[in-house]
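Derivation of every value follows stated rules applied to the coordinates shown; laboratory data play no part. All of these numbers come straight from a predicted model, not from anything done at the bench. Cβ atoms are built from the backbone, for glycine too; each structure is taken alone.
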Structure P
Amino acid sequence: MAPARIIDGKAIAAKVRGEVKAEVDRRRAKGARAPGLATVLVGNDPASHTYVKNKRKAAAETGIESVHHELPDATTQAELLALIATLNADVTIDGILVQLPLPKHIDDRVVLRAIDPDKDVDGFHPESVARLVLGLPGFVSCTPLGCLRLLDEERVELKGARAVVVGRSNIVGKPMAQLLLQRDATVTIAHSKTRDLPAVVREADVVIAAVGRARLLKGDAIKPGAVVIDVGINRDAEGKMCGDVDFASASAVASAITPVPGGVGPMTIAMLMQNTLTSHARRLGLS
């Protein structure tokens, strides 16, 4: 069997950002204001600073105006909620992103619920989740949305396909399953405690691995010809970045597979830009 095609997340993310920029330019040419994205960072977590920096860089590249609020670690929950209320009321802001994790003295569930669902471009608000489950217009969290775009770019036929999502997180696993159901796939949600996990995964035409265990799934768990989307970002015993799937053995069996890094990761920020663009259109009544 031929080695799997490598699904190039970097290239596809660049394509998405290009599409967003073209649409922003088109709207601006017709006199509309630029889409607005507010980023909020509380504390000094180095990884969070990097993530927000990359999101703001993508916004600048696509023509989205980003407004950044950087708050000290000692910021109270009430102060953060007051800022969110101000951003909710700001007509120039289409999307609000509060970078997680927050300091331990702040309840992230309360904070995320405070964001206007119509500006919830991260897709984390309970109302956004409900809209997804009910098939109503809303925002879907960016990582599963990016996975779906990768499958679309690969022209994977989801209707009637057997799909296994390994992972049940609120941010990836559960919304991913809903997206696949909406495309008429037959979906199984598995996880680290699933009995005989490899046997369950082996039934899948499409595998979404998002459980957070380094190289948990080996090639013998992959059905020949399956498409594998690896969401995991882990460090192995040698400190090397790797996914939830053992790439070397799985790529010898799958028809197509995402690498780690360079697969799903770049798509998350690209889809954040897409969600912000969608919010802009809804809020201004644009077609």
Structure Q
Amino acid sequence: MKIRISTDSTADIPVSLQRDLDIPVLPLTIETVEGQEWMDGIDVTTDSFADYLEKAEQLPTTAAVPPLDYVNLFENTFAAGYTDLIHVSLNGSGSSTFQNSILAREMFYQDHPDAKNSFRIHLLDSRTYSMGYGLGVIHAARMAREENASVDRILEYLEDWIAHNVVLFVPLELSFVRKSGRISGAAALIGDALGLKPVITFEDGSAKTLEKARGEKMAMRSVIRLMNATRSPGTPISIVGGADPSVNAAWDAMVRKEITDTSEIVAAQLGCVITINSGPKAFGIIYRI
């Protein structure tokens, strides 16, 4: 049995871990109003993209991973002798990426009917974003490569992770959230005037504001408090940040000071797709309840 774990670029898995764990990452496409097309994480990085966003009057749009990219992944994985591929996609209610993976699987087996008994393709909808599923993918890849875990065990782990992970996320520039349509112009104007920062989570694939904190530091404290109230002790977490080094450093230091158990902490940068909706200045944390 030979198992491979794959995902898409919105998982925001650090490149070093992608390479070390041999995790294929399919990029979404970013389309600008000027007609440019960038492959997320390949043609553009968060830091360079942040410079573009600061000057853009209209936000770029994103395009899902096309079925052909999935077919190519399936072809390459099958040819490499794998018996199973487990692919985890970003939130299916916010993108057609997951649906495209299902279509691609049908296309692959139509072209390779002989592969049905020797090569299984398992497709999972993460129902979330960023390291909300990226952290689960990292541990699933370790299970496959380092623990020689069975497919059933890895799938059980991923399904449990999807059901119990929590994303707490704070965009610091409400103008970007307004442009993306996540909040109204009036709410953004009032929020900016009062210095309010929304603490956002995802429930069943939909964004939900849990509370609003006044100022960056209070928002960080709110996230820590919410995490401490629900997190399973000893479980891994991921610290995520945008393109502002000072915000990222302050957030990283606060979390590491707060976490006193022996949990693994994986630091990651929010990718371009998330940055379109959050703006370059943002932070968040992912953990398991």
Structure R
Amino acid sequence: MAKLINGKEIAAEIRREIKADTEKFKEENGYAPGLAVVIVGEDPASQVYVRNKHRACEEVGFYSKGFELAADTTEAELLALIDKLNHDESIHGILVQLPLPKHLDEEKILLAIDPKKDVDAFHPYNVGRIMIGNYDFLPCTPAGVMALLERSGVAIEGKECVVVGRSNIVGKPQALLLLEKNGTVTVCHSRTKNLAEVCRRADILVAAIGKPEFFDASYVKEGAVVIDVGMNRRPADGKLCGDVDFASVEPIASAITPVPGGVGPMTITMLLKNTFTAAKKQGAKV
């Protein structure tokens, strides 16, 4: 039976550490780290994410400010808001909730965020720094995966690591972070031949393709560590599930993340960590 990697517990532990660091920060600097969250339109899932981010900021003692813009907000209006936040000294991190309405150029909007305040680590400047291993911020989900592995005592060095998924948000940066820790990394995707065979080589398998319960036991080597980044609705009953068929894989894995309660809680926690780092970098005394 696999060890359950409990993301809720690990996230709570890291948030307690951030809260303690924030209290010290406020004593020494006289202000709190500040995060601005911008949402355009009324996508229900995005609204839930934004509420969760505000609650997380309150939990650790951050200052947070939300901007809820109408779905027909123009590109010029959104860019003007970002420019204002770039120059607001009380705001250390800026997050524009994705996806944006189709009439807005997502790349142009993300490029407008000051890299020093880019706590999602999506700006090409920060992506490039991750590439060379000299970074301040990491994309929140891959950073969360790395924290789960580290705090669960999973050694990466010398291990065969297979990442299934090549998105700019998860798959690509995940591969770089595993490589940085001396893993031997293979990145798979929709065009990979003999996918199950490649996955069965993995000592550490990261599933991030967005297909409900796609990875069953036939994709997993006995004793592998399985990290499920997926967050889907099961077609049969609408319940939350990951990319991994947990019931099939759990008996043969050595460790596995559940869905929900695995990688999910770590994502916002890493956002908090990035925001605290941004505040420290922007002229603070600590």
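Comparing mean count of other Cβ atoms within 10 Å over residues 31-38 across structures P, Q, R, which is largest?
Once mean count of other Cβ atoms within 10 Å over residues 31-38 is worked out for each structure, R has the highest.
Taking distance in nm of label points 7 Å out along Cα→Cβ at positions 55 and 71 for each of P, Q, R, which is largest?
That would be structure Q.
Thinking only about distance in nm of label points 7 Å out along Cα→Cβ at positions 103 and 223, which of P, Q, R has the largest value?
Working: P: 5.0; Q: 3.5; R: 5.9.
Ranking P, Q, R on distance in nm of label points 7 Å out along Cα→Cβ at positions 103 and 223, first place is R.
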